[in-house]
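Visitor: Take a look at the structures below.
Every number in this text was worked out from the coordinates using simple rules, so none of it is lab data. On a predicted model such as this, the values are computed, not experimentally measured, just so you know. Cβ atoms are built from the backbone, for glycine too; each structure is taken alone.
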Structure I
Amino acid sequence: MSDQVPEVTVEELKRAMDEGRKPFLLDVREPHELRLSKLDYDAHIPMDLVEARLAELDPDAEIVVICRTGNRSGTITELLRSKGFANAKNLVGGMNAWAKKIDRSMRQY
């Protein structure tokens, strides 16, 4: 992702969650992908619908955007930040990184 897109690693997210500092998790994958693997997200808005549904999100919240590998979520993080969501961050490596590094029982795809 570009240098302007703030990122959070899966290890940093796991630590925050373990410490009770869970950010708002926005999953931007397609519905069929949620059947393969998912975290306990706060909102699921497929990537192509996010801009139309910005009113559902709190611009002051710490938002971590999630997809499969971090590419789509990086694009959405850029979009959110351009719309005033100053605390939006991209989950580096997405769900596949979570499955590889944090929860090996989770399916990578």
Structure II
Amino acid sequence: MSQNIYMLLAIFTACAATFLTRVLPFLLFDKKQKPSPFLDFLHKNMPLMIMVILVFYAIKDTAFLEYPYGIPELIGVLSVFILHIKFKNALLSIISSTVIYMILVQMAF
């Protein structure tokens, strides 16, 4: 097979997988039925879990023993937690903390 066929198959597979993951919950779950406690737990806690993963990913390569000693990263992480506790809005917390971190890295350190 030519390379173009492989690319088309890969694109089609990705499209089908994306479509199925969007449609299957509507087909599998009844709207009248109350969600399971596990799904309810995930719904309530997933934004915070995602932010914790992003925080650990963001600081994994930080050199805390060299200048600037991880100060911009720590301020960014602290701002995520403060904003999320205050406003309970994951998108606001992530975007605002990213802006704060980028300003610190570009202008302060």
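Visitor: Ranked by mean count of other Cβ atoms within 10 Å over residues 9-16, which of I, II sits at the highest value?
Guide: Once mean count of other Cβ atoms within 10 Å over residues 9-16 is worked out for each structure, I has the highest.
Visitor: Follow-up. Figure out for me which of the structures I, II the number 20.5, 57 belongs to, where Rg and Dmax of the Cα atoms in Å was derived from the coordinates.
Guide: Structure of origin is II.
Visitor: Suppose you compute helix-only ellipticity at 222 nm (-39500 (n - 2.57) for each DSSP H run of 4 or more, over all residues; to 500) for every structure in I, II: which one lands on -8000?
Guide: The read-out was computed on structure I.
Visitor: Taking relative contact order in percent (Cα under 8 Å, 6 or more apart) from the coordinates of each of I, II, which one would give 18?
Guide: Of the structures listed, the value fits II.
Visitor: For FRET efficiency 1/(1 + (r/R0)^6) of positions 33 and 65 (r between Cβ atoms, R0 = 35 Å, to 0.05), which structure out of I, II has the highest calculated value?
Guide: Top value of FRET efficiency 1/(1 + (r/R0)^6) of positions 33 and 65 (r between Cβ atoms, R0 = 35 Å, to 0.05) goes to structure I.
Visitor: Between structures I, II, where is distance in nm of label points 7 Å out along Cα→Cβ at positions 73 and 89 highest?
Guide: II
Visitor: Where does the value 2.8 come from, among I, II, when distance in nm of label points 7 Å out along Cα→Cβ at positions 17 and 97 is the thing being computed?
Guide: Attributed to the structure labelled II.
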